[in-house]
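**Q** Have a look at these structures, which come just after this line.
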Structure P
Amino acid sequence: MRRKTTDDFIIVYLSNDVSDFELELTWLKDHPQPYNLGECEFHLAFQAEDYEAAHKKHKEMGCICFENEAMGIYFIVDPDGYWLEILP
C-alpha cells in the first residue's frame, strides 16, 4: 500500500482487497542483532475511534509504557508484558 523511509528506518504497509487490516513491517537500519520478541519491536497496533478518550483511560489505568508525542502514538503493556500500539 505505502512505504515510509527515513534515515533511521523503513516501514512498509501491506494490505489486501478483502479487509481493512494492514500489516506494518518495520526495518530499523541500525538494529545490531536479529529481532527478538522480548524487545517489543513485534506488536499489534490498534486505531482508536476516540484517541483522546482512549489515552485518558489508559493514563488513568497506569498502563501506558511509552509515548511518542511527536508521532502522536503511545503504547500500553498487556498482562504478559507485550506492548500494544494505540494510533489516532
Structure Q
Amino acid sequence: MGRSMFATALSLALAPLTAMLLINFSFGVMTRAAPQLNIFAIGFPITMMGGLLIMWLTFGNFLTHFELQWQRALDFSCYLIDCSAT
C-alpha cells in the first residue's frame, strides 16, 4: 500500500517539480547574463506566480489520482477485514 501511495505522489509532483526547476534554471541563466538585475526583486514574484499557475494547471489530474488511490485503499481494507464473507 505504501508503494502505491509513493508512486501516486511522485507522479503528481513530478510535473510541477520539473517546471519549477526549469523556472529557477532560467533565472540562474538570466542572473549570469545580466548581473546588474536584482534577481530577488524580479525572481520571487515571478516564481510565485509561476508556481501558482503550475498548481492550477496540474490540479485537474489530482482528482483522478485521488479517486484511484481511494479505491485502492478501500479494496485493501476489504481484503484485510475479509469483506467477501458478507
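None of the figures in this text is laboratory data; all of them are computed from the coordinates on show. Keep in mind that what you see is a predicted model, and the values were worked out from it rather than measured. Cβ atoms are built from the backbone, for glycine too; each structure is taken alone.
**Q** Looking at structures P, Q, which one was FRET efficiency 1/(1 + (r/R0)^6) of positions 17 and 33 (r between Cβ atoms, R0 = 30 Å, to 0.05) calculated from, given that it came out as 0.25?
**A** Computed on structure P.
**Q** If Cα Rg over 2.2 N^0.38 Å computes to 1.18, which of P, Q did it come from?
**A** Value 1.18 for Cα Rg over 2.2 N^0.38 Å corresponds to P out of P, Q.
**Q** If relative contact order in percent (Cα under 8 Å, 6 or more apart) is calculated from each of P, Q, which structure is the one that comes out at 44?
**A** On the way: P: 21; Q: 44.
Source structure: Q.
**Q** One of P, Q was used to compute helix-only ellipticity at 222 nm (-39500 (n - 2.57) for each DSSP H run of 4 or more, over all residues; to 500), and the result was -30500. Which label is that?
**A** It traces back to Q.
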